[in-house]
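*Asks:* Input: structures, listed below.
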Structure 1
Amino acid sequence: MEKKIQTMIADDHPLFVEGLKMILSSNDLLQIAGIANDGKQLLYLLTQQPNIDLILLDVNMPNLNGLDTIKYIKQSFGSSKVLMLSAYSDEKVVEQAKKAGADGYILKNSSKDELMKAIMDVVNGKTHFDLQNEPNHEDAFKKMDIFLRKYNLTKREKEILLYLKQTYTNQQIADTLHLSIYTVETHRKNIMQKLQLSSPAALVKFLVEFNI
């Protein structure tokens, strides 16, 4: 029986983590060995399970951010491959990740196929810093327009959906769009019904798989 890739996730957005878990669990090659909410918790888990093959690491986390966490990982757990996860394609941040010792960097709005390719690349000793898969604005607009028509979403629901993809909480969305949290919750329920999804984690998985 082929040895599974022992994987840890470090991210402070519960909904994103749940969606990621659903995607990774569908691949027979991967086994989730632990989940951390920040860098400090991740380092503690690694002391308990030092033989981790792959770490999916969020760039922005409380207590100890991803960039600082990498340095400790490479010093004490050098055999573990680190794939950074981020909502930002800032080249400066990517360069910082490279210098810190990251093996790869992928955007959180990447598709499931792109995510799995990045994982396989770093696990097999390659690097993966290809951010050229981002669609141009015209292509993204066309894709979103088709998506809206298919599921009959309103413009406001589309706005909220995009913020959910970026792992915003209901309160953060309400503050950003100057809406009441009740209004955001109502829109969110309507989105779930239109997409025929039963849980927040299923929504995140849907967005990642279809690269919305």
Structure 2
Amino acid sequence: MIVQYDYKGEPIQTFRRTFEHRKKYTGNEPTKWEHFKDDFNQIRKHFETGRCRFYNDDERKVYVHSRKIVDHVEKYGEEPMDVCLSDVWDLSDLVSFVLKTLEHRKSPVHYNYANHMGWTDVNPWEVTMIVSEKTIEVKEMTATKDDSVKLKWVAGGFAGHCVNQRDQEWFIESNPNGARKRIRRRKDGYWYDKYNNRFVLSFEPHKFYDYNF
């Protein structure tokens, strides 16, 4: 599904159910809930903690129904009898569309961090002031590498290749003397400073250094 936006950043094409994969089945066939729960948890925190908005009642209806299924399983530890393929299809379509439009849905009021996305590196910044829904001020945080995590190197590249760089860990803390800047939301939903550096709102600060770039 290709998502397009108007000048206000609103989606021109809103959430729609995909019927292509429904031709071979009625949708009433029972199915397992494990993958259903994993799909739902991809968007749950953004709606319940991040207070992301629904674009229409159909989105809300699918989300609420899916939450009832997951809550039932988590509470009673048993698979509800009414989980069927149509539930999985509806949730899958919703998750796919929400993830494509997620940056437009986020409000800086409910996200405390704005991680800077470099070419392949990620650097933590914290939100210090909300000017408006489209302008915020952020401050750079301090990230100290956790040397207890041993990175493994093999021959390759210019100076070797790190095979487990995804295991790296960092101690991140607020820096009272950190650099400050103002960033603004653009039509693509992401936030940028005046030098065109891109930032992403997040619940947690994140640091990643690409040793293989």
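*Asks:* When helix-only ellipticity at 222 nm (-39500 (n - 2.57) for each DSSP H run of 4 or more, over all residues; to 500) is calculated, the result is -9000; to which of the structures 1, 2 does this value belong?
*Replies:* Going label by label, the one that fits is 2.
*Asks:* Next question, about the same structure. Comparing Cα Rg over 2.2 N^0.38 Å across 1, 2, which is largest?
*Replies:* Going through 1, 2 one by one, Cα Rg over 2.2 N^0.38 Å is largest in 2.
*Asks:* Further question on the same structure: Going by distance in nm of label points 7 Å out along Cα→Cβ at positions 40 and 176, which of structures 1, 2 comes out largest?
*Replies:* Between 1, 2, the highest calculated value is found for 2.
*Asks:* For which of the structures 1, 2 does the calculation of log10 I(q)/I(0) by the Debye sum over Cα atoms at q = 0.16, 0.34 Å⁻¹, for residues 88-127 alone return -0.41, -1.09?
*Replies:* The read-out comes from structure 1.
*Asks:* While we're here: With volume of the Cα convex hull per residue in Å³, for residues 72-167 alone derived from the coordinates and found to be 110, which of 1, 2 does the value describe?
*Replies:* 1
*Asks:* When you work out FRET efficiency 1/(1 + (r/R0)^6) of positions 104 and 120 (r between Cβ atoms, R0 = 25 Å, to 0.05) for each of the structures 1, 2, which one comes out largest?
*Replies:* Largest one: structure 1.
Quick note: the coordinates plus some simple rules give every number you see, no bench work behind them. Just so we're clear, the structure is a prediction, and the values are computed from it rather than from any experiment. Cβ atoms are built from the backbone, for glycine too; each structure is taken alone.
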